[in-house]
Structure P
C-alpha cells in the first residue's frame, strides 16, 4: 500500500489599481492506495482547505464583507476492479465535498474499459461534477463597463448574490482506440454533456448612484440557464520510421444554451465564443540524429460573438543538439500572419439593447526567436 500526506501554505498579495488585498491558504490532503485481493485497487482519502482573505475597497472592485474565512472539507473513495484476465476494468467512486456556500456536494463517477487485445481498447464513463460559487460571485461589486464621456454617464456593475447555487454537469463519454498496424494509432472520443443551473447574467433595475452622480446598470448572476454540449474528436498518428511522425486531430463541438427573456441574447453570445470545427496537423522529422524539424498547422472556425474570422496558422521549430550538453533552436510563431486576433474580451457583460457593448481585441504577433540550452 501507499500513503501520501501533503500540506502547503500559500500567500497571495495583490496591489493593483483595481484590486488590493491579501489571501492566505492552508491546504491538507491525505490519500491511501492499497490492493484488495488479486483484482481490486482501492483509493480513499480526504482533505481540508482554509482560506482567509482581506481586501480593500476600490471604485472598480469591492467585497462585502471585506474580510472572510472559508472552510472546505472533502472525502473521496475509488475502487478499480479487474475481470477476465484484466481485459475488463470497472472503476467507480465518488467525491463528497462540503463548502460554506452551498453545503454538501456529491460527485459520483463510473468508468468501464474493455481491452480484448493490445491493439483495441474501448471505454465509457458516466460522471457528475459541480462548480461551486466563488467568493466574488457571492460578495463582489465589480464595475464591468463604464461610459462617462457621453451623457448620461453610467456604470455597468456586476453584483454578487448569496442566493447563487452550484452549476451542475452530468457527463457521458465514450472512446475507442485502435492500432491497425505498427506505427499507426487512431482514436475516437465523443461526449454528451448536460449542464443544469448555469449562471447567466440578468439585468436589474437601473438606479442613480448619489455618490458618483452616475446611472448604475446592475447585472446579477442567476442559476436560470441550462445547456447541452455534444462533440467528438478524431485523431490519428502515423510513424513510418523512427525519424518521421505525422499527427492529425479534428474536433467538433455543438453548444445549445437555453435561457429565458433577455438572457437568450447572452446565451447566444456564449455559444458564439467557441469554434465548432478545429483541425490540427503536426509533423516531426529528424533527418539527422541531432537535428529536429517540427511543423504545426491549425485551422479554427470563425467566432461570431467575438467578431473573429476563421483562420489557418502555423508554427515552425528547428532544433539542433550540438553536443550532449548544448542545444540550439529557432522558433517561428504565426507563420502565415504578421498579426492575428485569436481572442476578444467582451467589456460588456450582457448584450442588452440599452448597453453599448465594447470589445478589446487580443492580437498575437508573429514571433521569431532562438534559444541556446546549456546543461552542466
Structure Q
C-alpha cells in the first residue's frame, strides 16, 4: 500500500499515477516506435503508444494517443477516456502509469485518450475557453475516427468517465457502438443539485467548521447558483444586481482557478442544461459505477441514481462498486475530513483495478 501525501493538484484530476518502469516513446499512426525511443526502455515498458491525430467539425486537429500492452499482436478491446474538468494533457508520461493505464493493463485492454483543444499538441483555444457541449462533440468525433485504429477492436470500446468526465461519458456514448460505460467520481443529478451538495460538503468538512453559519451560508449559495447556473449570470453581474450575495463567489471551492475550476462560465452553464439521467436511461450497454465512501465532491445518491435507474429499465445491466473509506481519487483515508483535505491517505489500487478489470473482461463481446 502506497502512502499518498497531501497534494495541491487540481481537485478534479483523477489521473492518479504510480512509479513504474519507463514507458515506451510515442509511436506513429502505424504503431511504429518513435525514432527517439530507446529499444531497452521499450522492451521494459508495460505499454506501447501510438500518437495519432483526429479532426473536428470546426476544423481543428486534436492530438490523441492509443496505448496497448507491449507486444500485443491483435486488436484489443479499448477504454475511451472522458477527462475530468481540470485542464491538462493526458499524454503518456515517461516512467509513470496513470490509473487509467493500470486499469487497461489489468483488463487486457487498449486505452484511447484525446488531448482537448489547446492541450498538448492539440490545436484550438485553450481548455480554459472550451465549453461543455464542444468538449462532448470533440470526444464523439474523435471516437468515431479512432474506432478504425488498427490496435482497437471496434466492437469492444468502453467509455471510461473520470470525475466530471463521468457526466460527459453517457453523452459521448449516445448512439455510438459501445460495449459498456464505466464511471467514477460523478453522478446523474442535475448540475445545480450537484453544486449545492458540493457546497454543503465544503462547509461541513473544511477546516474551521462554523456550525452556526452553515444554514445562512447555504441559503446564500443556493440563491447564487440559481442566478449563476440557471439565469446564466456572471459572478460580477450577480454581485452588482444582488449586493447581499457579495463574497459568495470568492468563498466557493474552485474559483481560485479562474474562472471556475479553470473552465469558462459557459462550460458550467451548459453543464447545468444537461439531462444526464435521461442520457443514462438510453444506454443499453452494461454500466459500472464506482463510488468512494469518503467522496469529497459528489454524492452517493447521485452515483446510485445511475445504477438504480439503469437496473430498473434493464435489470442486471448496471453494476455498483463502493470502495470503503475511499476519496475522490480513490485514495484511502482515516475519515471524511482527511479525505477532504487529501491528507495522509494511502493507495491500494487493487480495490478499484481488480473488480473493474474483472467486469471489463466479463463484458467483452464475442465475434459473431
Structure R
C-alpha cells in the first residue's frame, strides 16, 4: 500500500504531536511520548487508509480502529479531532478531567469514534480479534451473496498494539442484508468492555494474597514479610501501591499480621471501629474521621488492614484483640467492591466502597465524587452506632 506524503501531512503530524504534548502539560499528568511517536502512523491510517465517516460514526461499513497500548489515548483523540469528529479544542484541553470527552482511557459510547474501551494494557488485541470474527460471522449471516468487497461487513479492523500496527481484514462469507439492514446494524454494535478505576485494588481470591499498604512504613514491613514467606512457604502476592501522596505513620511490626490498631480509641472500649486499607487510611478518610468522631465524644479505633489474607491467618486471640466482638458498630472503607468487608462489619456495620467502574480525574475529585471523605465516613459511623442501639 503506497501513500503520498505531503507537506500538509507533515504539518498535520506536527500538530498532532504538539496537541498531545500541550494536553498533558495542561492537566499535569499523563504520557505524551507514545502519542507523539505514533502520530505519523495514526495520521496515515485516519487520513489515507481507513474508510470512515466522521459525520456518521456508526456507519456499518466503516473500518474499525482499536487502540491497545496504555498511556496513549491522545493518539486517538488527536486524530478524531483532526478528522472532524465531535471533539473540539476545548475537549483536548479537558484531557483526563472529570466528565470530559477525553478521559485517560478511551471509553466506548462516551466519545464518538471510539470503537471499544481499552483501558488495561493489551486489552485491545482481544477486542480487535473479536470484532473481525463478528464481522465474518455477520457477513455470512446477513449478506452472503454480495460480491466480495461490496458488503458493509467487508471492512478492516486496524489495531495499534504496543509499537506495531496490526491489521485484520474481515473476509467474505457466502451465506439477506438488504431486507434486514436495521437488524444487522443493531447486531454489529461493538460490545463495550470497561476498566475499573485505578484506585480499585486487584480482585481478592484464595490463590492471591493482596497487600495494600497505607504508607511507606507499611510498604517496607509488608515487603519484608513477603520475602520471609517466600523463603519458607512461597505463595502469590499482589502488592498494590498508590501514586497518591499519603502521610507516613509510625512503623508498627503488626502490619505484617495483615491488620492492626493504627489509632486507639480514647475510651477503654471503642464505641466504633473504622477499618481501612491502602490510601484510604490516610488523614483525608479514616484517621480524619476518627478525629471528628472523638471530638463528638465517640470513642473511635482505626484499624489498618493491609492484607485480609494475612489477617485471617492470625490466631483467634489476636484477631479478637484488633476487632473485639463486643464492638458491633463498624465501618469499612476501601475504594473497591465491599464484598471483602461484610464478614468484618456484621449486620450493624456500614461500608464505604466503590461498587462501580471509576472515571478519569484527579484523585481528590474522584474521592469526593464517590464519597471517600471524612464527612461520609462519619455519617456511616453514626448510622452504624444507631443500628447497634436500635
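Read-outs: derived from the displayed coordinates by stated rules, not from any lab. Being a predicted model, the structure only gives us computed values, none of them experimental. Cβ atoms are built from the backbone, for glycine too; each structure is taken alone.
Remarks
- Read-out volume of the Cα convex hull per residue in Å³, computed value 181, structure in P, Q, R: R
- Structure from which 22, 10, 7 was derived, semi-axes √(5λ) of the Cα gyration tensor in Å, for residues 285-332 alone, options P, Q, R: Q
- When FRET efficiency 1/(1 + (r/R0)^6) of positions 149 and 317 (r between Cβ atoms, R0 = 41 Å, to 0.05) is calculated for each of P, Q, R, the greatest value falls to Q.
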